[in-house]
Structure I
Amino acid sequence: MQQLFILSIALLLASCKSTNFHELSQQVARHNLNLQYVTANQFELMYLSNRRAGRTLHVYLEGDGLPWASRYQMSNDPSPKYPLALSLMTQDLSNAIYLSRPCYYLVKPDTKCDTKLWTSARYSQTVVDTMLAAIRKIIDLQLSNSKTQINQVVLIGYSGGGVLASLLAEELKLANFYVTIASNLDTKAWTDYHQYSPLTESINPMSIERNSYKPALHFVGSADKVVPGFISQDFIDKSSGTLITLKSFDHSCCWVKKWPQQLEKIKIFQQKTNLK
């Protein structure tokens, strides 16, 4: 039966038009994940569930993947080859899902998938609204399938996924707090630092003025050269976020290896937040 399940998943993934699904298919089979697609704002978004139950739902959001094939050529498929956030999710013992962005891991070509959605508009209102609608639908699906009411959502975003977590959290009532990992929370400072093309059609969390901000836990690697700690410092200070700097961690190492320890910190932070 297990072999049949793995074969079915492999055939489903092999039918995808996305080319970057090798690591994804291995993770799905290895960890017995449930792969599904949800329609939100006319986009098809893939999500993986770890099949656990619970009133708190952890939603993992991946980094930007491969928006550019080279410095001067946009990618035809932005899906990540090595989805780090997925590797984090597979270690989570809570009810957890891994949610893709619009136009990532496509089952079939989509004419709505303009390259702007993973380049200049990667953090746009369209992306935020679509992912917000998808999360709400998934919560409803979990309720109908398990009869368990989700009463809290924890958004956990890696790299650019942390930018989306910060934007989604402000619009999702069930998100009492959110978590970012090695995230470029001031997108202008980040593109200026690397001399990247400006994200002209994206929302910069740093540019949004609010009377209050939701609590957030921000993990930063001291050796991260992709998103150095100072990039997001002003946003963290402005939003009164809680910063944890991990010595010798860079943009990819050693988040996966040390994730169980960070999950314990998230659990403690959640308890403190819920008591307020």
Structure II
Amino acid sequence: MNLVSFSTTPDPRFLDLVWDEFFRARNRGCSLRAHFPWIADSSASTLYARIEEGSEFISGLVMKDGTYCMRGRFPRVALIGLVCVRPQYRGRGFSRELLTAAIERARGDGYDALTLWTGKPQVYERLGFQLEDRSLFGWVVNPDASDGVDPFVYDCSCDGTVCEKSMNIALPPFASAGVILRNGNAAATIVADNVGPILAETGGEADDVVELLGSAMPRRWRMNALMGDPILSLLRHKGWQIELEQVHLQMWISLSEEFAPKVLADLGRFTVLDRI
């Protein structure tokens, strides 16, 4: 059994490993700062767990406060992510040690639950995590829009819409660019990959957001949404084609008898920009 240590400051070797495993090896990524603006800032709301063997860095993960994404900012929830082990140490149970220590640390710090996103749920089910995801993803088609509209070269003088090319957007790992579109009190955060634009997050009244999307987006684009999002029904009412499917990536482990994973998922308001 190796000792797991925690710090509010990331080990540079962990950052190098994260970049190698999650970005360079997959031929993607802008920079760690572009995808996780908070990752090199010391903060009591972010903990970095690591395992070392002598002077060798073996594995690490991030545990970050995510209570801001819960309805009413309660219960207290932490996000787990960037779980990685050096290739030569894999298969020896180090990730399990890290996660077990993170669960106990979160319980001791008064968290009610932990959540994470993964395409390999069986790894985390053995530790008590359960798959509960309210996210949707897929295509939206506006039959009245022009094929030539591109939100990344949007004419900021058109219809009073303001386009901000913001470096403060926490780009998802798959994305290479991001913009925030605003019109009055409505806002839409758009990210792009090698296929095209994806609506990642919205703000403001649903009617205003739909009007903004109608003026700013091309004919076909993709969308991340949560079940019950009023924007979906408004888009359908306008005759837009919505082809979204449920995403099965988010897992939960409850640290309090008061909150079952299903209840936690219903209370959560996590967007694709919040994932780590």
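Read the figures in this text as sums done on the coordinates, not as results from a lab. Keep in mind the model is a prediction, meaning the values are calculated, not measured. Cβ atoms are built from the backbone, for glycine too; each structure is taken alone.
Given a value of 20.0 for Kirkwood radius over Cα pairs in Å, calculated from one of I, II, which structure does it belong to?
II
If helix-only ellipticity at 222 nm (-39500 (n - 2.57) for each DSSP H run of 4 or more, over all residues; to 500) comes out at -10500 when worked out from the coordinates, which of I, II was used?
I
Among the shown structures I, II, from which was the value 19.8 of mean count of other Cβ atoms within 10 Å over residues 132-139 calculated?
Clearly, the read-out refers to I.
Which structure, out of I, II, was relative contact order in percent (Cα under 8 Å, 6 or more apart) derived from, given a value of 22?
Structure of origin is II.
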